[in-house]
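J.: What follows is a set of structures for review.
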Structure I
Amino acid sequence: MMITSGTPPSAIIEECAQLNVPVVLINRDANLRGGADGGVLIDIQAAGQMAFDMLRVGGGSRFAVLEPRDRTYSVLGRAQAFSDACAAAGVPVDAIPTDSQDYESGLAAADLFVKTSSADSVFCTTDLLALGFLDGLRLTHGGVRVPEDVQLVGFDDIPQAGGWKSYQLSTIRQCYEAAAVDAVDLILKRIAAPPDRPHQILDIGIAPLHRATTRKRTT
């Protein structure tokens, strides 16, 4: 079994362990073991720092982060890691709450952002949020220029982020293909090995992608 649920109940993992069913967690809390045989996940702290660095290098001085209320491990984790990076650099960060992680929540977040924040750089914790946020700034608040007035970074690199010319979203890419291979490899090792083999965690690679929503890099 491979578990990708945002908040997997530990009872499922414990039942699989009792039945000797191999379990691998994908982008879920590494501490949520309860019988899991391994996990494949991003380095959350590195993801938050990378988003901050992408905005900082474009001249960002006042920051904001979109924080969905649905508390999934990976999304909330990288939002907190981004805020931690801002705190470590001694720069302010505004938390903009959103109902969910989807496009419509991004649209609503743009309204709240314009009313409450003076940030010039925004980390949208998913690409869908970022696309809604971008459309909200451009279509509802036409006086806000991206990236001149506000630059933004998403997360995931979904096909629309770079493939749809009207967006060209700067984002952080998760290497999904390698993660899938690693997850299957962990399952196969567990099948071939005794049930008590050591718990193993593998990192999902991430990479920054600068496109049209971040400013040109300063020297």
Structure II
Amino acid sequence: MHKKTILLVDDDPSVRKLLQAALEKNGYKTENCASGEEALGILHHKKIDAVILDIILPDIDGLEVLKKIRFHYGQLPVLILSCKDSETETVLGLEMGADDYLSKPVRYYELLARLKTAIRKAGFSPPEEAERLFIHSIEMDLAERTVYIKNEPVKFTYLEFELLALMAKHPGKAFTREFLLSTVWHDQQFVGTRTVDVHVRRIRKKLEAHGQNPNLIETIRSVGYRLAPEPK
């Protein structure tokens, strides 16, 4: 029988150790980390069945991590575990898509019961991410990080690739500059939204240089950008 793997995200190693012991004693496998960036990296590379997420993290706020999980991983069960137990915090966490909200110190039997319920309700099985994207004569290999435009290889920088791949996964969806910045660049402290504009301009130039319409990446006034969907 497949053991469910739970990702524990908490910057307190003693909390992670206790949760890990309780979960593994009850038949779960665990991955654990101390920061939001580490959590997103683990989710990208490993099959995770549910997340137990602290709100206060040393890098990305836990609610921001939750927002990214909902965007990239749909209904992956997420339980918030936090020392913030006010009604406002609880409502905010649930409205942002958490499956449940528990306050520290947690009662382990209650946590296990709620985790089991969240997994059962979700019926969650993480989708296999497509290794290749095909749109508008653009082919992207996500594993090898290569791009072909009209069957010709084109060199993209790391950030250009990430930006184009994000939009190519969701053609027709408008992204704000702020969302693109937080998702692709992660750390917004030293970069501004103008950086997004510069990278979009570079991608458009590469599209045009290889015979593709640069305006496939559309500017959405007062919002940001989107990759035009394939014509029906």
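J.: One of I, II was used to calculate distance in nm of label points 7 Å out along Cα→Cβ at positions 104 and 120, giving 2.9; which? Walk me through the numbers on the way to the answer.
T.: Details: I: 3.5; II: 2.9.
Only structure II yields this read-out.
J.: For relative contact order in percent (Cα under 8 Å, 6 or more apart), find whichever of I, II sits highest and give me its label. Write down the numbers at each step before the final one.
T.: Numbers: I: 23; II: 12.
Largest value of relative contact order in percent (Cα under 8 Å, 6 or more apart): I.
J.: Taking distance in nm of label points 7 Å out along Cα→Cβ at positions 64 and 208 as the criterion, which structure among I, II has the greatest value?
T.: II
J.: Work out the source of 28 here, i.e. which of I, II gives that when percent of Cα pairs over 30 Å apart is computed.
T.: Structure I accounts for this read-out.
The numbers here are math on the coordinates, done by the rules we state, and not lab data. Model, not experiment: these values are computed from the prediction. Cβ atoms are built from the backbone, for glycine too; each structure is taken alone.
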